[in-house]
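Down below are the structures I want you to see.
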Structure P
Amino acid sequence: MEPFVLREAGDQPALFMLESWMSGCEELTAGFTGRNGGVGQAPYDTLNCAFHVGDRPEDVIANRKLVAAGLGFEIDAWTCGEQVHRADIAVIDHARIGAGNLNRESAIQDTDGLLTNMPGVLLTSFYADCVPLFFLDPKQKAVGLAHAGWKGTVAKIAVKMTERMQEAFGSRPEDIRAAIGPSIGSCCYEVDGKVISHVHDLEKNFLGNGDDHRPDLYTAKNNGKFMLNLKELNRHIMIKAGILPTHIECTSYCTSCRNDLFFSYRKDGGTTGRMASWIGLKER
């Protein structure tokens, strides 16, 4: 069953809620925005949530406020990093709440992963085909997000998130729940041999597949390119990090196939908006 359930009402922002997690933890909110229900103009129509794509800053701020309000948060809680396709993780404390909420310059620099155990913080990150990874430790009340393009994936950002949760909050991998959100699927994600060489190194040296590869991770095409399954690759990395397979949920949405619902860097030709992933614990 699809874990991300669309909540859409009239002209309100399209919010894909991670309902199975939220139903088991009433103070938790987690999910992923769609592309509809905002104020932006083409080619960022309408719910672009990122500053760096060239959209009008006032529209980005308005969209962020719409999303935050729809989740029961103030914009002051919106906290994000400046993503660079690496695997650096920031633990959010009081001093960092609200980083990047109203402008790009104040975002936490060089950061693709965010963690916190503080209520009243809305962690966010941005996507238009890359893979959003969600983390929840229901015992330690800790939450996290990771942005995983192919570079962050082969840099094992999912492993580093798991390790930081252990270090910062005493989380045990077997207690951590993970979810893989809407992103480009193997149906649409064509890559070259350079990318696959990094994936194969990861298989051989980390996943333990030797010189072989799992056909569910990528398949070769006749033109020398490959169709890569980043979602499944991240799932295998999570399992290797100690997260139980039964604790991992994965979306069926492909952002390129469902361009009516999501921005897609590839489908939109490189100029488009960005969705936001979010996770946070509401203050009681």
Structure Q
Amino acid sequence: MTRRRAGTAIPRLRSLGKHALLILFSVIMIYPLIWLLVSSLKPNADIFRDLSIFTTDLTVDNYVNGWNDLQHPFGLFLLNSTIIAFGAIIGNLLSCSMAAYAFARLKFRFRTLAFTLMLGSIMLPFQVILVPQFIIYKELGWLNTFLPLIAPKFLATEAFFVFLMVQFIRGLPKELFEAARIDGAGHFRSYFQITLPLIIPSLATTAIFTFIWSWGDFFGPLIYLRLPQLFPASLALKGFLDAQSSSNYGSMFAMSVVSLIPLFLVFLFGQRFLIKGAATSGIK
């Protein structure tokens, strides 16, 4: 009996130690968010004077002031971020799914070469094509509009999402498409009526990642947008910092928390689609 108890005690201690380490690392990872939330409730003068997260001097003035401190209400910047994010989502869902269907189900000349070049574009840094893109958008008169941030998404420029959907479509039973072809269905009907309903997990994964990346994008709006009324939330937060006078860190932290709420909700309700989409598409 004593040996049996000792034999079961060791795995329990190991499990307890693993859970303790996981909790410790979780606290370390989430600590910056906790500090951000607490700092957004502190008076502006106390944020860097007392770096502790344990305080009783809390106020919501930063949220009230931060919403109206900039040239325009912060709600306008959240609306701009929403327009950009949802435009990018629609573009990626349509274009990437069509491109993925073509690579997975259509047979055309140089398909392998085109797929290889598409995958190679994943390793191409954004800065390499920044100047040519800027010149093109300038000639088209797209500067100070949302088009440079949305229009490329309708051209299947996100190779990662194309690859994700290709892997998913290749895992679908070929008998479905053969039966549809026997019934007289063309490629467009097979795409809309068979493929799209069956690749919902990968579509959801694409939508979630696109929302997260578009919502938090700072560099793109910084390059193409100059009018303050067009700024998304990520770029508007820079307005609370002033190199020539005092910066309003309290309001900036408060509006940062507000800007993180949509990302938190999207990830909270969409995490099951992320797991299912990655597991069923062959991505490890």
Structure R
Amino acid sequence: MAEDLRAVEGSRLADGVRAYLIIAWMWVRSTMAYRASFIMLTIGQFLGSGLDFAAIMLMFAHTPHLGGFSLGEVAFLYGTSGVALGLADLLIGNTDKLGQRVRDGSFDTLLVRPVPVFAQVAADRFALRRVGRISQTAVVLGWSFTVIEVDWTVGRVLMVPLMILSGTAIFGSLFVLGAAFQFWASDAAEVQNAFIYGGNTLTQFPPTVFAKDLVRGATFLVPLAFVNWMPALYILGRPDPLALPRLMDFASPVAAALSCAVAALAWRAGLRGYRSTGS
């Protein structure tokens, strides 16, 4: 029985991934029909995202360190957080439009299609132009590698892709949690954005510039600290401002897995409790 259940779940997952890829590819083909527009929008995303780092550079024009971190170290935080958010936004960022679908009744049409609902919501209007944000933050991240002073052991090298993948999963779980919340509060997209994009802004800066209560909240309530703060402390050889056990620096994959599990439960609860628009 257990093996049969696992087989069914595996089949559903495979169907969901296949459906997601098909829908996303459809939107990519649609986007490529207007290549000049796509190029301009992508460049706009690149430049618009770059303004955030320009503001950080202006800060360092007046001080050599921020919270004890150099410009290169802050660029490392900025890049890892930005790439993680960019990937999550590219893959499932359109889930924040769920509230609008609930309000206008178009979500009901997704329920009658022979395709997993989450795959439809996540891949709907797949925006390839968002690679502009990813590219810009990746450039900053690459530059940070050339200026930070780090003893690049095998563990530290492997930690970089691991923290980006974990950060992507954490931001992705916040997107899904926000979407699930919109089943009950259909106008809650801005609340979702406050945690996601506000969290990205938070993790672009060193934890040492914030009050310890805020850092505790970002560690134990909303696991933003595991996007990059905790693993970055290990990579950069920095002490933990909360004096937590050193093992916490390696807990990003665990935090990501727990976040995804909670998000999946919230999504299922929201979907099962959905009762249409009532119109």
Among P, Q, R, structure where distance in nm of label points 7 Å out along Cα→Cβ at positions 119 and 271 as derived comes to 4.6: P
helix-only ellipticity at 222 nm (-39500 (n - 2.57) for each DSSP H run of 4 or more, over all residues; to 500) gets -6000 when computed on, of labels P, Q, R, structure P
Of structures P, Q, R, which gives 20.1 when Kirkwood radius over Cα pairs in Å is computed from the coordinates? R
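Throughout, read-outs are computed from the coordinates displayed, never taken from laboratory work. Because the structure is predicted, anything quoted here is derived from the model rather than measured. Cβ atoms are built from the backbone, for glycine too; each structure is taken alone.
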